[in-house]
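Below you'll find the structures, each written out as structure tokens.
Since every read-out is calculated from the coordinates, none of them should be taken as a lab result. The shown structure was predicted, so the numbers you read here are calculated from the model rather than taken from an experiment. Cβ atoms are built from the backbone, for glycine too; each structure is taken alone.
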Structure I
């Protein structure tokens, strides 16, 4: 590992998975992540769908605020995974 890498990266070598298969697998994951991101963006997510929930008035944004915070948490994780896969593709391509 180098100083800039946060985790181990695959090494293309004779006894391992061929480079083209490593790239194919990671590229497929990346395409599916992009499809998922598009699907999430097209999913209706609106405050009017949460206003009927009973919550303490001290919660900023009420139930919708909590739901939005939860969704943003998962989107952030999805972005981190996308970046992880992109780093793999870049690393494999460089070998």
Structure II
């Protein structure tokens, strides 16, 4: 490999890594949503918290440490659906990014 090929290879690897970081930031922002007067980030931590709630209503802290009363079963379904939609969309874009690499 000559110097130009090495530079082009390094540049393409850097651009790919930057595109992956941008994609991650994009979908992490899309995982944040409002519900019941609070801001939430859909993810394993919130799903685990909601699974631990056994009563008909529970008070949990949102992203800004504000206590919010929610119905755990309904909210868990909402969070799970939101999480899965965003993860599926992220996967599609990620695979496309890798294909174009």
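A value of 28 for relative contact order in percent (Cα under 8 Å, 6 or more apart), calculated from one of I, II, originates in structure II. Source structure of the calculated read-out (Rg and Dmax of the Cα atoms in Å, 19.3, 67) within I, II: II.
Quick check: 1.0 is what I get for distance in nm of label points 7 Å out along Cα→Cβ at positions 37 and 85, calculated from one of I, II. Which structure matches? Structure of origin is I. Can you say which of I, II returns -23000 when helix-only ellipticity at 222 nm (-39500 (n - 2.57) for each DSSP H run of 4 or more, over all residues; to 500) is computed? Checking each candidate, the match is II.
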